Structure I
Amino acid sequence: MSYSVDILKQKRQNEKTESGLRVLDSSMTQAPARIREMSEYRDNYEDLPNLLYADGGGIIYEHPELKMAGSSGLRPVTVEGSDLMIAPEFSKLFFLPDCPPIGVDPSTGEFEIVSEAKIRGKRVRCSAVAIFLEPGIVRSLLPAAEYGHKRYLLPTWAYTAVGSKDDHYWAAGFRIEHNFRWDPGNFDDLNLVPAIDEYKRRKSCGRLIEHLVNCAVNNHCFAAKNLFLRRWEAPIPVSRNCNARCLGCLSLQEADSCKPSHQRIDFRPDVEEIVSLARDHLNHAPDAIVSFGQGCEGEPLTEYRLIAESIREIRKKTDRGTINLNTNGSSPERIRVIAESGLDSIRISMNSARPEYYRAYFRPVSYDFEDVISSIVLSREMGLYTMVNYLVFPGITDQEEEIDALKGLIRSTGINFLHLKNLNIDPALYVREMPQSDSVAIGMREMVGVLREEFPHLRIGYFNQPKD
């Protein structure tokens, strides 16, 4: 129950107003509630972007006085200039019903909750505004909002703090990797539809291809689009089942939770269709990758025999490109079988290098944290290009205790690549379910600096890499 607004559409609407963004035309109906905690001292708040809020219909307004704040975990914090970037044009704006925004009074430095506003003579309840950033950008702060009033779970998006200044949206984030292959401008659906028609004319299409058509057209999965555009990384989902119960699962949520953002595959593909899809893509796509383990499936290791047999058959027909496995790393033995069949690279997902935080998010059913570490070590020993898909969340990921644990993991496993992926989840849910800690959060950008200084040869980025 969050609502998105396309940022380009919003910009076009805002061009109709003199100021570039719609603002309050009258004073607040009541004084904003003050939060006793003061924001961190700074000499000048006036250079910060203004607070954004939305009415019940999703119209976004710029507050005439208050400045934007961010949240580290659920603790409101002052936004620093180094935290901000002009929001890329393909980002998406959201408003969060029943979550009043929190801003900073520039004259006092106090945080304030904006519950109501008077717009054109009418009282309206105010909702916080967030932004979902383009791929390749790490968010540095969460939206500053009061989440205690809502009685629903937000859908699985990476909600990020956003404000307005000089006719631009400013987001709390920084680019960790630029990769033209994942630039949203390369995924125009006007090119996709004829590409799908051509693909179907050229190849016989079974259930797997039809599933991926739905992923490309309805879920707007970039990897699925790549398959039909015959380029870069393409997906091979195979698993209906999973051995974890991740809080932020994209393809399966409990009945009282939010609607999943992906439709999980509901059949077991056969080897012939997998091999046909993979061989064609690897032989014809530039920088070709085929990846098992997608957002539209469960855990691929539950189908390790199918994957291993498919890879052996693929490699009998072509030696081109990269065959990759995205996995939770729950079974070193099954990874060994797949690696021996001809796998090139592996990406193992973790939200934390601390066992108790890992268990609280992944909620493993038939494995434990130690199995994941063993899988990482084994993958390196077997010569796989080994990546950790590190799901990051400001206020928890950048805690000093977490950074120390992550440094220990990197040293002990020798991973090749660390992905920093924004965790898609309701912020209030994640904070509530994670163990409590007094460890200081130093900031996401600062955390990256620590890692780069200590591990200069470790690649840190956002996207899977084709083999050299």
Structure II
Amino acid sequence: MKHILVISARETFAALKEILSKLPVRQTLLEPERGALPADKDQFAGPWDLVIFDCGEVLKSENDRIPPCWEEYISKFEGPVLFVSPWRSIQVIDEAFRLGADDFAVKPFQIRELLLRVNALLEKRSRIVCIGGGTGLFTVLTGLKTLPHVHLSSIVSMSDSGGSSGRLRMSFGMLPPGDVRRSLVALSNAPELMNRVLQYRFKRGDELEGHNFGNLFLAALSEITGSMPDAIRVLSDILNIQGIVIPASCDLTNLVAEFEDGSVVKEEKEISECKNRNPALKIRKVYHKPSTSCNPDAYAAILFAHQILIGPGDLYTSIIANFAIQGVPEALRKTKAGKVYIVNVMTKPGETMDYFAEDHVREIQKYLGGDCLDHVLDSSSFVPAERLGKYRALNQRPVIVRDERTLHKMTKAKIVSVDIVSDSLLVRHDPEKLKVEIEKIVSHRSKHGHADREQKS
């Protein structure tokens, strides 16, 4: 039996008691007296397996700071602290982080997500956040899903403008559902047939051809619930996913790329497809138009993570598309989490045609605003020539480290070159091989913290 101290009003305590009744826990209430510490506060010294603190009981607004008396009181608890807030606000999240909270949740509670968070804190699970989009994010989530003692969150790029997602975005003015759907299926605990249905793409029908059923399902849920984030939560419940899927931003925006010749390409689809332009042209800058801000849920996930995995995925349209969102680089620089960049295994004409691993790392650093990576994970896999034939015809080649000394001078991160490519015909990352290497990094960090970077200082 685990023991939880809840610092809140009786109404919140009752809600938590009902939700957490599914867990083997005993809850005790400490009720603030009009925002002040109660006279019998010393009776609740603990020890506690978890403290849940509703900051809405002591803050008058989302812009306030926690009173010093409460700050001192909370700092005395040795176990994990879950901050609960009535505001989905960057300011409150920053305040929780400043006070040393371990995680953050918003009222009214989403039951499945709250249970995941509380379980992760009680069982001391590693909180891993994956950032990206496309098939790369799907691959890494598929592998990590089977890791024990891990709490997964997927932060998904919202800049997709092609295919079924682009059509639904145009028709409904909704956030693109494609990358969200892939993350949900990757983390799903639903029967395999359900996952196949969500991935099914219609091959005929004037209006349906090319659409993905899962995208249509999310479009319907978005219309019913009123927003894509709420639609994601509903479908997450239906699939009983093993983690949390979070849109990087909740604003409808377009990704814009400026190239070295001065040309400008608008929309992720046009950047990615590389039609009617020299595929070797390098991208000078990417940004969102109109500008967009980080979803507070994504900001909190980054801030309170233990480990952050960046990639794999298209460098600009899947990964840096997230870093071009106001608040994301700031959160990544502020968090105490270890940061792993998983380098792509193949170049991509129109984005990274002549790029080496050093070029990938340089661009990541540019958009993060500095060298804050702890590990760079790149492939040392041998790929037979017969598997590379069709890629050469498309002007693609494996991404390699051109000069190890240059790469080591660029970053204090530990460079990990290992066999992580699938043995299938397609040259892409292997989920199981990625899982093995990431598990090693997570395990090492839990024992040694920032040792890798400090040894290289």
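All of the numbers you see were taken from the coordinates with simple rules; none came from a lab. It should be emphasised that the depicted structure is a prediction, and the values quoted were computed from it without experimental measurement. Cβ atoms are built from the backbone, for glycine too; each structure is taken alone.
Taking distance in nm of label points 7 Å out along Cα→Cβ at positions 308 and 340 from the coordinates of each of I, II, which one would give 0.6? Considering all the candidates, the number was obtained from I. Of the structures labelled I, II, one was used to calculate helix-only ellipticity at 222 nm (-39500 (n - 2.57) for each DSSP H run of 4 or more, over all residues; to 500), giving -11000. Name it. Source structure for this number: II.
For which of the structures I, II does the calculation of mean count of other Cβ atoms within 10 Å over residues 180-187 return 14.5? The read-out was computed on structure I.
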